[in-house]
Structure P
C-alpha cells in the first residue's frame with residue numbers, strides 16, 4: 001500500500017502539520033488501520049477509498065478514530081489531486097457528513113460545517129490547565145479559552161495533566177487576536193494521544209465563526225503558534241466555513257500489508 005506524509009498548512013516541508021495518507025482500493029480492518037496509525041505516530045493518519053464519483057475518508061490518531069480532521073483532509077486532497085490525477089473538486093463521505101475540497105491554485109479549500117461555541121464560566125480546572133489570565137471561556141466539541149493577547153498564546157506552557165481532566169471536551173483551544181494575522185491559536189488534545197497539534201483545521205470550524213463575529217469580517221487569516229507553525233486562510237459562510245491552506249509532500253513510501261494482516265495491537 002502506498003503511504004505518504006504531507007506537511008499540511010505549509011508551503012515548505014518541516015512546517016505545518018504532518019499527516020499520513022494511505023490510499024486504499026478497499027477498506028482494511030479497523031484494528032489494522034488503528035495499528036498503522038499507532039505505528040506512524042503522527043497526530044492523524046488518513047485512510048481514503050474511492051467510492052463512485054467521490055471518496056470515503058476516515059482519520060485515526062495513534063489512539064482512536066476521530067470524527068473530523070482538517071489537516072489530514074487537506075493532505076489527502078493534495079495527494080489525490082496532485083499524484084492521482086484527481087478532480088479539482090473532491091467530495092468526501094466522513095463521520096462528519098459530506099465534506100468538499102477544491103484545489104484553487106496552490107491552495108486547497110475545504111468546506112466544513114461550522115461549530116458554534118457557548119459561553120461557559122471559567123472554573124478552577126481551566127485555571128489549572130492554563131496558568132495565565134483567561135479572558136473568556138466557551139464550551140462545545142472542544143473547550144476554547146480566549147487569552148489576553150498573542151504573546152500569551154505563543155508563550156503558554158499548559159498543564160497537560162490538568163487538560164486531561166477536562167475530559168468532557170475532546171481538546172483545548174487557546175486563542176487571541178493576532179498582531180499580523182486576524183487571530184492566533186494553539187490546540188492541545190492529550191486524551192486523543194496528541195499533547196499539542198501543530199496546525200489544526202478542525203478547530204477553525206469553531207474559531208472562524210467566533211472571530212468573524214468578534215471582528216466583524218468574514219474573510220480572515222489565522223496563524224497557529226505551535227513550534228512548527230502554520231497559516232490558515234478562513235472564510236465564514238453561515239453554517240459552513242471555508243478553510244484553505246498549502247501543502248508540501250515530504251515522504252512517499254510503501255506499507256507491507258501482508259506482514260501486518262492478522263496482527264493484534
Structure Q
C-alpha cells in the first residue's frame with residue numbers, strides 16, 4: 001500500500017513558520033491503529049486523514065499520542081491540499097468531523113475556517129497552572145482547554161513552563177494569553193499529555209480565545225499572534241455561536257508512505 005503525504009505549514013506566509021501538519025488523503029479508512037502509528041511516526045502536532053463523503057469529506061486528526069475531537073491547523077492544511085493540489089473546484093469545502101460539520105472557504109489568498117465557538121467559563125486556577133508557569137494568572141477560564149490570562153505579551157513570551165504539572169490537568173491542554181499593543185491579543189498553547197509540548201499555532205484554541213477577547217475588547221473581528229518559536233498570525237471573527245478563523249498556508253513537503261513491510 002502507498003499513501004501520499006503532504007506536509008503543509010498552516011497559518012504561515014512562508015515555509016518554516018506557522019504550524020506544520022501532515023495531510024494524508026485516503027480512498028478508504030485505514031485501521032485506527034495504523035493511522036495512530038503514522039501520526040506517531042510523523043511526530044508532528046497533528047496528522048489529518050480525510051476520505052470523500054457525498055459532496056464533502058470526512059476528516060480525522062491524530063496527535064502522536066491519540067485521536068482528537070477538533071484541530072484547526074490540520075483542517076486548514078487539508079483544505080489547502082484539496083484546493084491547491086487535488087483540484088477541488090468549489091470555493092467552500094465541508095468536512096464532517098467528531099465536532100460536527102466544519103467548513104473552509106477561499107477568500108483571496110486566505111483560507112477561512114467556520115468552527116463552533118467554545119466560550120470559556122471563569123474558574124479557579126488549578127494549582128498545576130501556577131506550578132507550571134511559576135506565577136498565578138490574572139484570570140483563569142476553561143472550556144475544552146484551560147485559559148490562563150496574564151498581564152502582557154512580554155509575560156507570555158518569557159514563560160518557560162514546567163510540563164509535568166500540565167500533564168495532570170483534566171483538559172486537553174492549556175493556553176496562556178494577554179493583550180498586546182501590535183495585535184488585539186497574543187497566545188501560546190501547551191498540550192503535553194497529547195504529546196504536543198508547545199503547539200506552534202493552534203487553530204482550535206481560537207474557538208475559545210476569540211469569544212473571550214471579543215467580549216473583553218468589545219469587537220467581533222480580532223487580529224492575534226501566537227508567539228511560539230515559529231509564530232503565526234491568526235484573524236478571528238465571532239458570529240453568534242461560530243468563529244471564523246483565517247490564515248494562509250504553504251507546502252513544505254510531498255512524499256509517499258509505503259506500507260509493504262508493515
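Bear in mind these aren't lab numbers, they're just calculated from the coordinates by the rules spelled out. The shown structure was predicted, so the numbers you read here are calculated from the model rather than taken from an experiment. Cβ atoms are built from the backbone, for glycine too; each structure is taken alone.
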Between P, Q, which one scores greatest on distance in nm of label points 7 Å out along Cα→Cβ at positions 56 and 128?
P
Taking FRET efficiency 1/(1 + (r/R0)^6) of positions 48 and 120 (r between Cβ atoms, R0 = 25 Å, to 0.05) as the criterion, which structure among P, Q has the greatest value?
Q
Comparison of P, Q by distance in nm of label points 7 Å out along Cα→Cβ at positions 40 and 240 - largest value held by:
Q
Structure from which 24, 17, 14 was derived, semi-axes √(5λ) of the Cα gyration tensor in Å, for residues 104-199 alone, options P, Q:
Q
